[in-house]
Structure I
């Protein structure tokens with residue numbers, strides 16, 4: 001998520017236009033680059049050297065942004081089955097301004113519970129990269145990587161956006177767009193999580209059906225593969241709170257389970 005934000009800060013997203021073909025192209029390439037770097041480098045640091053300093057550096061992000069600006073495309077193959085749907089996210093801000101954002105996942109739960117323990121075993125072994133000799137490949141004693149990305153963004157040293165999502169590898173992609181919607185397009189949190197989204201974790205760009213066909217047709221004319229969902233909502237289920245001028249506004253993705261509440 002941070003890498004994608006670093007890349008996109010080199011673009012005038014508001015000037016490009018929300019969910020225009022150029023906006024989707026730019027953001028999709030940032031998503032693809034982040035996915036490619038994750039597949040190549042991210043794994044248990046006890047087993048592999050993860051070059052975080054380089055991957056999260058502003059200079060690296062700027063070099064990637066120049067390639068995107070010049071029309072270069074990152075190649076990312078798609079592997080794996082359908083994402084599991086057993087993840088929960090909670091974002092909370094209390095009266096005193098304390099903030100918590102928490103994502104909990106069982107992956108695809110096993111249905112197995114040990115007597116007297118009271119919790120179900122997860123299926124997150126499936127998160128390992130099935131290809132051998134990769135940073136995320138399975139190995140004895142190795143911890144798997146995670147797509148969970150509970151996020152707090154500060155402004156002038158104070159919490160500004162508290163958000164997160166379930167959604168497997170789509171989590172960061174959904175959060176990224178919600179953050180851009182708030183920061184670059186001055187949306188409320190409900191507007192930010194309700195706006196149509198897209199995702200590019202491979203050479204294929206998945207888009208929700210509320211993104212107009214003339215936009216996706218333009219992208220196809222540039223050589224992009226587009227998969228238009230029959231669904232109006234999707235790409236993670238982003239829930240969050242915006243803190244502005246001492247007031248809170250919350251939003252829960254209307255296409256999924258969840259709600260924004262004041263208690």
Structure II
């Protein structure tokens with residue numbers, strides 16, 4: 001039996017693991033509603049770290065970068081189930097229910113909470129599709145998304161200001177954002193969107209600020225951070241290369257030696 005399983009049916013995602021493992025670096029393009037069935041998810045993002053504990057419901061905002069580590073409990077395997085709240089379905093729901101957003105959703109409001117009986121029943125209704133590995137028909141998937149929206153609005157009417165805000169990310173300070181998020185191994189397209197720019201606009205502004213291309217700067221920044229951590233914090237390359245956005249250890253070693261003219265053991 002494999003230690004990790006991920007099942008994806010349209011908008012439904014189920015993850016299961018018997019050992020702790022690191023999730024993918026992720027750009028979150030759509031909101032999603034999730035339930036931590038067992039174990040814990042440690043999510044790292046621009047504002048710090050969030051621990052999603054067992055039997056917790058979480059609403060994850062779109063347009064952000066997240067890195068996760070997933071831990072089974074002492075007695076149970078890791079299990080997390082989520083359903084994507086895509087813009088198309090949200091727009092349709094807003095039109096059908098004449099919902100207009102006039103106020104921004106408070107940025108510091110908690111987005112994870114204990115499930116009530118309605119949420120428990122909702123997530124229980126998704127389990128048969130996992131157990132039978134049976135794909136959800138697209139019409140039924142859309143209905144399950146709408147049901148999730150109804151439950152969220154019932155639990156907190158202010159969620160409408162989050163779910164139905166279809167504005168694009170506004171243009172933000174590119175230098176500050178990149179210095180906070182350089183370690184996320186996502187595409188340049190994702191960085192562009194999150195800073196409120198087209199890809200061409202992002203590359204143009206980036207060149208003006210850093211005098212090099214995004215890919216060149218990201219590599220330089222990650223290597224300099226690696227050097228600092230190895231020299232001043234006694235970190236091992238095997239412990240930091242993924243956290244700094246490198247895909248594999250051999251690539252990290254070769255890039256490090258090319259940049260600094262020495263191996264990591266010579267630092």
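Every number in this text was worked out from the coordinates using simple rules, so none of it is lab data. Every value quoted in this text rests on a predicted model; they were computed, and no experiment measured them. Cβ atoms are built from the backbone, for glycine too; each structure is taken alone.
Computing helix-only ellipticity at 222 nm (-39500 (n - 2.57) for each DSSP H run of 4 or more, over all residues; to 500) across structures I, II gives -11500 for structure II. I have 18.7, 59 for Rg and Dmax of the Cα atoms in Å, calculated from one of the structures I, II. Which structure is it? Matching structure: I. Hey, mean count of other Cβ atoms within 10 Å over residues 96-103 derived from one of I, II reads 10.0; which structure? Source structure: II. State the single structure among I, II that was used to calculate P(r) over Cα pairs in 10 Å bins from 0, in percent, for residues 120-215 alone, giving 13, 34, 29, 20, 4. For P(r) over Cα pairs in 10 Å bins from 0, in percent, for residues 120-215 alone, the value 13, 34, 29, 20, 4 is produced by structure I.
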